1. If you work out distance in nm of label points 7 Å out along Cα→Cβ at positions 16 and 256 for P, Q, which one comes out largest?
2. Suppose you compute helix-only ellipticity at 222 nm (-39500 (n - 2.57) for each DSSP H run of 4 or more, over all residues; to 500) for every structure in P, Q: which one lands on -6500?
3. Which structure, out of P, Q, was distance in nm of label points 7 Å out along Cα→Cβ at positions 88 and 264 derived from, given a value of 3.7?
4. Given structures P, Q, which gives the highest value for relative contact order in percent (Cα under 8 Å, 6 or more apart)?
Structure P
Amino acid sequence: MSTEPGAVIRVVVIGGGASSEHEVSLASAAAIAAALDPARFDVVSLTIRTDGSWAGADGRPLPGDLAGAVAILERADAAIPALHGPRGEDGTLAALLDLVGVPYVGSGVEAGAVAMSKSVTKLIAAAAGVASTPGFVVADASAPILAEAALPAIVKPDRAGSSHGVAVARTRAELTEAVRAALALDERVLVERFVRGREIDVAVIEHPDGRLEALPPLEIVVPEGAVFDAESKYEREPDFRVPAPVDDALGGALEAAALAVFRAVGARGLARVDFFATGDGLLLNEINTFPGFTRRSQVPRMAAAAGIDYPTLVELLLTTALTRAEPHRVRRRLGTTTQHTATRESAPVA
């Protein structure tokens, strides 16, 4: 990242959030903050607590709450909103950063809102020529359409992440119970046909010159008939295979579909696009505009397979954010960043 000699870039890393992915986001933010070279980056860490209030990295309430956070963001060169799920990744935090006028890593308001809804993403992807798993949305566990659902079925909240609330229903009773459980996390629930196939993810990153790169695909291996749920992600070591063993035809199809979905939703910076590779072709599962970002998460593993280590990946995303920022976001141009003092306003998120 090019700056004036001796210049230090002030970066605000935001973690936490008022969603079920709070702890995962804290881990992502901590890893990102730790990866930035303190000789070149003045890292200020902010936390959004589960009640929506703002705190410093030490967990203590931020003086002025949101107003205090805005005051810190106004003095930043860039922000990394490492939030996952609703009230963060869904465009709400991007809207705040747009209003403040600070460049940030990741997608803007529209893409965040679109991608957060699995059902809306499917509609947009279909218009771009990318098929997805057949399904429908319900807002009530007694909706008549549930009686017509093919079993087994996958039930998931329409706007939640980290596989929270995802369940396989093999009977009508299980389907009703799964819908009720998912409705506790979201107002709308997506019911999909159970698909047998390989679950393969593709990360897309944006370079400072606007070029999009699809990283080597990663396959998630789960037992026959199972799903990659929250327990599989966080309570035991996932079986990730990267690069995924795919032939040239499948690899090319994955890359083309991932880039098409990324562009269709208007994503920026980075995203992870998840697919099922079936005997009938590729089916889109979902897109995450700011996926888990610890060193053991899928995107950093895919980047490592492409020869991009974790600190380099974080810096690349920052460079893209500063270079590709829309004019209304820019306060200081890349290369003319104001020198800041080395004093930290808060320690990295723990």
Structure Q
Amino acid sequence: MKAFQLVGPGKTELRDIDVPEPGPGQVLLRVTGSGVCHSDLHLLHSEALPFPMTLGHEPTGEVVAIGPDVVGFEVGEHVICYIAWGCGVCRQCATGAENACEHYPRANVPGPGLGYPGAMAEYLLAPARSLVPLGGLDPVDSAPLADAALTPYHAIDRSRALLTPTATVVVIGVGGLGHMAVQILRAITGSRIVAVDVDAARLEAARGYGADETVTSNASAPGEIMELTRGVGADVVLDFVGAQPTLDLAAAVVSSYGHLTVVGLAGGAIPFRAAAPPVGVPWGATYSKPYAGTRRDLHEVLALARQGEIKVQVERHPLTDAAAVLARLERGGIQGRAVLVP
């Protein structure tokens, strides 16, 4: 089969490799779609990976072979694959929170394209427990739901108690994950949504997804957001970029006892000083850095998609164009999500 592999830091190849065979508890999928994520760019420039590694952590596929001891799936069924493959037996995994598996304490839990062979290939081998039937959703365009929707859903759910109809939530970065965050917030909360980005086209699209206000990310943004909130600040801030300027903005506008959630991985930092405001952070403010989501979250994301509440903005590309798509993503040239189709 063909597989797009990371063969060294910054080096990729479309290679011919053997089609794997499913063992106990495993299912072989013919990949129907593989979303392309900014995390793939982080991996592209990493020097601490098991090379070669097939990229792709947003998989959908068709079941083509089933290993021993697998029940509940049939050949020909279309499924989506959960992003984190934990041990399956620890306290966290027992609740479906394999993204917090105790077998990988204080570290990333591996998954397809994130330690295990991924979905930028013609076939993918996956644990049966990681698969969820698509239930009529498009088998290509649904692929980004595995991360681009799952991760913001999880981040939003952690702040659900604050997201009341009287609350304001700021979404910084309305690209691949952020454009899904706006839709999820509109679907499950009554909060006022403020979208922030440097790109005017993305801000215009965010209005269509349900944002109540849009703010251009620049030096004036903190003042605009504080004015919108009458000086109180935002109850929840979701930063899907994680660069120093966006984190500075997030810290400047989060309210007292608000939640600041950093999803983006652009390497910024938030200084914390144990001092009374205005030095340091506001009283009671909570900062968090969630990873992916739970298996239950994935079921709930798919339910929203089936109900027509959320939809990924997708552009399809052949697997053979994977390198060019990654290069375009790095230049900021993709709106929504690119999906590779073998």
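Rule-based calculations on the coordinates, nothing more; no lab input. Note that the structure is a prediction, hence the values are computed from the model and not measured. Cβ atoms are built from the backbone, for glycine too; each structure is taken alone.
1. The structure with the largest value is Q.
2. Q
3. Computing distance in nm of label points 7 Å out along Cα→Cβ at positions 88 and 264 on every structure in P, Q gives 3.7 only for Q.
4. Going through P, Q one by one, relative contact order in percent (Cα under 8 Å, 6 or more apart) is largest in P.
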